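For reference, the structures are reproduced in the following blocks.
Bear in mind that the values in this text are calculations on the coordinates, not laboratory data. Note that this is a predicted model, so its numbers are computed, not measured. Cβ atoms are built from the backbone, for glycine too; each structure is taken alone.
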Structure 1
Amino acid sequence: MTNVVRYLTHPQVTIDPSIPVPEWGLSQIGRARTESVTATGRLSGTRQVISSGERKAIETAEIIAAKLGIGVEVREAMHENDRSATGFLVPDEFEATANQFFGQPHVSIRGWERAVDAQLRIVGEVEHVLARGTPGDVLLVGHGGVGTLLYCHYAGLAIDRAHDQLAGGGCFFAFTSQERRVLHGWRRLEEL
């Protein structure tokens, strides 16, 4: 039997330029959106919840896993693309830099991790989890940048920001665990 693997990006966070981005937590809106998902029961077949090591992803994963009565496995290498060279960027500057990141995947933009390297890393982490062959559906909780790179890989698409999640985060896509066939593109977490 083929199980479903869902990759979910964390929803809205509390932005604080004085705190390193990986340490940002969910905002009240992000937390409320995540909690609303747990009431639907649509994740009842999930047997593994795997999270990036960033605080916002862990908080998202813990809310869902608690409702499912299972633990969260944290995999540090599932982190967002490494942007530590620039740290926090104001929204317009961030968007312009992210456009370059996706538009020139073989180049380190402003010292950021190259998109091709981030894609290899996230695909490797997901493949490691799936190689265990644990029965049941899998929920991977992470970030928009590497999530888009993962989606491009499994959908057989070139790296391109045109395949990015919907604005606001808190989106997911799904694929089959055996064939790695994409079932659908990005949807809002409220559709879980």
Structure 2
Amino acid sequence: MDQQNKKLRLILNSALFAALTAILAQIDIPLPLIPISGQTLAVGITATILGSKQGALAMICYAVIGAVGAPVFAGFSGGAHVLVGPSGGYVFGFIVTAYVTGWILEKTSFRLANALIANIVGMVITLAFGTVQLKFILDYTWNAAFLAGVYPFIAVGIIKAVLASWIGIAVRKRLVQANLILETKQKVA
């Protein structure tokens, strides 16, 4: 595959998974400050399928599309004000989450058990970013920030980590077999 085709595939995969994130973001359960949405499920699926760099690029695309005003964030919201508001830390966390989740899988292997560990680590990263911004934007105490930004999402986050791992590994295997994504080099243990 020549370099031009690789770049085109990178761009298309990033756009496709940014779109997947935008679609799953609209599946939400409203809560007072931060809704439970399908965004984090999409981030986990994206990282599990695409790996670190391409997964992070997809989340950067998603954040930029939302920042310029497209209604891709939870509840059909969009605009830079979302990124600097109470829930913006989660969106910034998606970028780091996708990178770290994909990185863990690249350093180990794209297997279900490793994907589950990587996605749980990713969940913690997303919640950490979200909680820090929530604390400072709303001038909360750390305890109040954890009550609003972490505790309501732990059980659902674990369920989403399991789903993202299972879906991501299954889809990744088929996409690699179809030569639609490239197999990444992995360390041999």
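One table, with the values for the structure above:
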| item | result |
| --- | --- |
| Which entry (1, 2) yields the derived value 2.3 for distance in nm of label points 7 Å out along Cα→Cβ at positions 11 and 155 | 1 |
| Entry that produces -23500 once helix-only ellipticity at 222 nm (-39500 (n - 2.57) for each DSSP H run of 4 or more, over all residues; to 500) is calculated, selected from 1, 2 | 2 |
| Which of 1, 2 leads on FRET efficiency 1/(1 + (r/R0)^6) of positions 147 and 171 (r between Cβ atoms, R0 = 30 Å, to 0.05), largest value | 1 |
| Parent structure of the calculated result 31.1, given that mean count of other Cβ atoms within 10 Å over residues 43-50 is the read-out and 1, 2 the choices | 2 |
| Mean count of other Cβ atoms within 10 Å over residues 139-146 - structure with the largest value, from 1, 2 | 1 |
| Ranking 1, 2 by distance in nm of label points 7 Å out along Cα→Cβ at positions 83 and 115, the structure that comes out highest | 2 |
| Distance in nm of label points 7 Å out along Cα→Cβ at positions 51 and 179 from the coordinates reads 1.8; which among 1, 2 | 2 |
| Which of 1, 2 leads on relative contact order in percent (Cα under 8 Å, 6 or more apart), largest value | 1 |
